[in-house]
Structure 1
Amino acid sequence: MYIENLVTQKEFSAKKPVKKDILQSKKFNIVLVCLEQNQEIPPHPEPYAVFFLVLEGKGIFTSSTGTYELRKNSSIYLKADEMRGIKCVEKLVVLGVQDGHETTKST
């Protein structure tokens, strides 16, 4: 069992977005991604599908089909190998649930 207030796990850096591994398994990985205003993760493909849920703030999410402004409680699902990127508009906390395609890494 895992019980945690994910928002208490948020961590920001003025230099770059922060990605924290929350939970890893063979089937899925859960990460917390935190971006300061104007920080960006440039669009890029990844070999795994991912579901993003905005916990706080606002950002522009890029996919193969376009760009979408998401706010608190908004979500987007991106398929494996699909382009993805995030640009922070307001200090942003995002929960990411990745499928287990990528080999899990220990931190």
Structure 2
Amino acid sequence: MVRERFGVDPETCTGDHACIRISGCPSLTITDNPDPLRRNPVATVLDSCVGCGVCGNNAHAAVLCPSFYRTDVVDNPTVADRLLGRFRSWWITFIGRGLERRAARMEA
């Protein structure tokens, strides 16, 4: 399983927090600066990030912050993950067929 994960490099974060104001992502927050010579807190991405990409796209599109990065997290799925994936795929297909039939009836 490959998941996207976004983050902020605390070494290059300027601490202006424009990324937080523009994106509005609840996973994007501030934390203490690891550099003792800088007083401004830096932005950070919490573990509740789902990888939607809104924060990173806004920061790069507005040329706000060079400290954003995107990485791929690779997890080996367990048997339960694979079974859950198959069930979700089956459920989406099952529900999709019903929607297609209802749409066809409405068109006729």
Structure 3
Amino acid sequence: MKPITDVLREYRNGRAVDSATLDFAELIRAVDLTNKAGELTITIKVKPEKGGGSQKTLAIAVKSKVPKVDIPEAVFFSDADGNLHRSDPQQREMFKEAADARVGSA
């Protein structure tokens, strides 16, 4: 019995194997980075020749579900005009006056 891996290597000069290999490596890196599960699917459709016979037409698809890195939340503060700022515009800076005094005396 011929191994299916041989058929995959022969299909379109190895394009299915090359595609699956690249996608699989990307999947492994993403799983390592995100610590989330992923998936690689190789689908092989086989169509018979019209009227029977030994000829078969193959269609191979390689699909992956690569986990994505979550973008963490960030805190912003709004002002009266509806703009967002990284620091609270209503709160004075703790050391701003001391820094301004040093700059003014230099």
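In this comparison of 1, 2, 3, the computed figure -13000 for helix-only ellipticity at 222 nm (-39500 (n - 2.57) for each DSSP H run of 4 or more, over all residues; to 500) is attributed to 2.
Calculated for structures 1, 2, 3, Kirkwood radius over Cα pairs in Å, for residues 52-91 alone is largest in 3. When Rg and Dmax of the Cα atoms in Å is computed across structures 1, 2, 3, the figure 20.3, 71 traces back to 2.
Bear in mind these aren't lab numbers, they're just calculated from the coordinates by the rules spelled out. In this text, all values refer to a predicted model and were calculated from it rather than measured experimentally.
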